[in-house]
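Some structures are shown below for you to check.
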Structure 1
Amino acid sequence: MSDTHMQLALLLQDLNMAEPACEEPPVTVVLSRLRQRFGSEPRCVLRGAAELFLLGDASWLFPPSCLDVRSAYVELVDSFTNYAALPICDPDGGTLPAGGYEHVPPKAAAVIEALLVLTAKLHEAVRAGSSGSATARSLAGALAPSLCVFSVTHLQEQPWSSEATRRRALELLTSTVRATGSGSLQEMLCGKTEGDQDGTLRPILATLQPELTKGNWKRNQAVRHVFSWVLVQVGRPWLAEYLDKVFPPSLLMSDDYQSENKVLGVHCLHHIVLNVPAAELRQFNRAQVLYHALFNHLYTSDALLIQVVLPCLIDLLPVLEKPLTHTGLPRKPNRFDEVVRLVLTHMEMEHKVALRRIYANNLFLFVEKMGIGIARHLKRLERVIVGYLEVSDGPEEKTRLSILEVLERTIQTAWPRMACRMEVLAKSLLRFLVDVSSEPLAPELREELLKKASGCLMLLDHCSQGRLQVLLRKVEGSCVSDRVLKCILDLTVSQGV
């Protein structure tokens, strides 16, 4: 008998599981007894299981002709992962304090160590092509969903994880991918080809589904984060196959009263919008339902929520609205106009720097998507641009940089309608040049702001067919800084004044 077999025999004796004389394959009996003892001696069983997986031969651990070995492993692994499960929360009582999870990381660490040995053994058996390789490959596929959910639960930075468990959980996820013979996580989730149904995403969603219903989704604090993490790993063309499974939970989270859950839900919905064909989103009125849910969020003053809602709306609106055609016919107002009207209204009244920055950054994308349709909103947009150019938002001046980009794109897009607004916008830009030249800014930032403002003045002059030159002549003799005069001089020279 080899040393390994002797060590295995001694281990079984130590665990009081010497191989019984019966027709049933020994490994299934050992696994069953480990599961029975696990409730009373979890730490001992986890250590023993790790040694068992390490010492056992692949042919013994994964017998090729055994029908019950798969269920025996699945039941044992489920017992292990349930041992490190999070405590159940009251759906109406909110989240548990961080101290309520302090017992989870040590348990998770012990479970991960045992499962790492098992997945490594599965990978070794599959690669070896031994008599147990077929069983090992089938077993890896059967265990992958629960191993994936368990790994993702503990690899994210949450109150129930520690730095050590996050690192080891990521190793377990990587080991699980290797054990299934997949080249990447996406391949394990989705399968190797577009039509391949052998991926683990469907069973993972089936596992999470009962806990993502309206009455249950807050009972386990990890479920929403696992769902979100797994969802964003799946892109085109696979996600469309699971739309009916992922859309309702995402919408449910986005409709919650807690800001954190709203943000997570909108994050999931945005990923769906980006990775599911427009025709699928329009089916069963999904896109319209999503639009109303997102539009209602625009009335919030929560900067984190607005930051995810606006980009999602920007990508959703082209799904609902037909592209602009060059027929010469006036386009009827649509949802783009509805959203931009509300956004500009909020921008006019907003005084919080964080929200002003978010609105200004996303307004450029609305102008770009709407094209000439932005001409409907020039009066209000002009007031917003003038107002935002007057107020500094800190050392990086992100808001004013964004507004200058909005103005530039607006002039380029709606230039036939800009001549009548030239005087107001030009005066605002000249004031802006004077303010920026005297503000304590980094030289590179000041130069960028002056360059963008000068570019906008040049575009306005083109739109007004040189009428801006008259205003510039009046400014040249005034008491302004040399840097401002240089900007004006460069502009007038380039226009041939």
Structure 2
Amino acid sequence: MHNTKVTVSEIHMKDFCGELLVFYVAQKEDGSIDSDNHTAPLVKVLTQYNDFCAKENDTVVLYPQEFKKLSKIGAKRVLMIGLGKKSSYPDVASKLEMFRSAGGTISKVCAKYKISELVIWNGTALGLKHAEVVQSLTEGIVLGDYQFNKYKAEDKENPAFKGIKKITFSVSENVAAIRKSAKRGSRLALAACAARDMANEPGNYWTAAEFAEYAKKMAETHPVTCSIIDKAQMKKLGMGGLLAVNQGSAAPPKLVVLDYSPEKSNGTILLVGKGLTFDSGGISIKPSAGMQDMKYDMCGGAAVISAMQAIAEDKPDARVVALIPATDNMSGSSALKPGDVIRHFNGVTAEIVNTDAEGRLILADALAYGVKQYKPDCIVDVATLTGAVILGLGHHHSGILSNNDALAKDLIEAGKKCAEPLWRLPLGKEYSKQIESDVADIKNAGGRPAGTITAAAYLEKFIDDVPWAHLDIAGTAWGFTEKTYIPKGPSGIAVRTLVEFVRKRAKITNK
């Protein structure tokens, strides 16, 4: 993934002679187009032929040199994109998402015409601040421009589009604020694209060692410290869950630790991401159909490590520690067996009734270690944990379970703002009862009923009553709701939500 350059300038449309100039306009309630002095000549041309009515993501490409009325425009092409009726967006979150979606549409037009540089003219803001518009458009364009062609041979006769190299926003006021927002939009989108890259890598190329190397390189360029807990250290620490899942593997496990610790901080946020780089199911082997998608079982870890990249660049006034327990789950001769009993870092014993319920085993050790080592004020873990969440919520919402209403509310609001919606599921003693074991403290699966909830009930045994939330992204990490800026395959879900949550939480922590 190349790094698209995003700039903010006071360039005038007549001075831009590049490939594409973009305008965006909305509909009035009567269906007419809400245009200003700059867009009126184009709108007049378009409405004359009934070719454009500014419906949501409605587009038309014009060639200014063909129209005398457009002679003040120097660009080779003009893209007009519709935003729909203003009344269609009742709140801030829906307006932000409209501009994000428009950004995704812009990226598709660029791909069609192989346009690498464009200028976007500052138009209607639908009641938002122009800085908010620019951030959302930037997110949408960069996310929509995503490609993963690393393992494909290049067609020399018909080279593939290499992606957008430069986006310029043309503005006439508040340049500094808008420039800051454009930079933040780019930072968030590129972090999500990094998570997509990790997920797209095949299991034989992205292993626990690659998670560790990525974190080490991040620490060289960002204000974070990195430490890696290896297999020998895990044995000394008693991380029985992570070691158990790794038993059948030829590749050793890693617990990746990233620590962003600013000078002024009144609290600590712990982020934990499941880094299961390939999940065969172990002895409780999965069906072969679709097993290739199990390289995506590390999307929670990818989300957390990529979010840390953006958080370190964002520089919030809160300490943020990320833990990524990483391994694969294979069925080698030493593999964990159904009926085995393991002991976790905090001393809790668990009967293994299903080796395919492995994510909770590696998360449990990371959670317990994080609580003891860093004494966080709150914990958020992210994992592709259960197929049950797909049965309950489909591919449209991620599940959230929490022992703290305020924390859950903050995360749900962050997810709404980022168009990564979360739906809260319950927890309680009745669900914890399902994972009671006759031979150990708990067992690692509670049967088919409420599978997402009982998985969270397992994790709840390792957080020592610290405010905690668990995000189950199994339904949204790939195959997420179709959008202009979400590709097939990995979505990069939860990266932007985590960064937004930390930004808001940092302000609360410092009060």
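The figures follow:
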| quantity | calculated |
| --- | --- |
| Which of 1, 2 yields 19.6 [mean count of other Cβ atoms within 10 Å over residues 28-35, calculated] | 1 |
| Structures 1, 2, by distance in nm of label points 7 Å out along Cα→Cβ at positions 140 and 164: label with the highest value | 1 |
| For helix-only ellipticity at 222 nm (-39500 (n - 2.57) for each DSSP H run of 4 or more, over all residues; to 500) computed as -11000, the structure of 1, 2 it came from | 2 |
| Structure with the greatest value (metric distance in nm of label points 7 Å out along Cα→Cβ at positions 252 and 468, set 1, 2) | 1 |
| Comparison of 1, 2 - label where mean projected area of the Cα convex hull in nm², for residues 244-411 alone is highest | 2 |
| Among 1, 2, which structure scores highest (criterion: FRET efficiency 1/(1 + (r/R0)^6) of positions 148 and 236 (r between Cβ atoms, R0 = 41 Å, to 0.05)) | 1 |
| Structure from which 198 was derived, volume of the Cα convex hull per residue in Å³, options 1, 2 | 1 |
| Source structure (of 1, 2) for Rg/Rh (Cα atoms, Kirkwood Rh), for residues 332-459 alone, computed value 0.95 | 1 |
| When distance in nm of label points 7 Å out along Cα→Cβ at positions 436 and 452 is computed for each of 1, 2, the largest belongs to | 2 |
| Computed 8 for relative contact order in percent (Cα under 8 Å, 6 or more apart) - originating structure among 1, 2 | 1 |
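Bear in mind that the values in this text are calculations on the coordinates, not laboratory data. Since the structure is predicted, the reported quantities are computational estimates derived from the model, not experimental observations. Cβ atoms are built from the backbone, for glycine too; each structure is taken alone.
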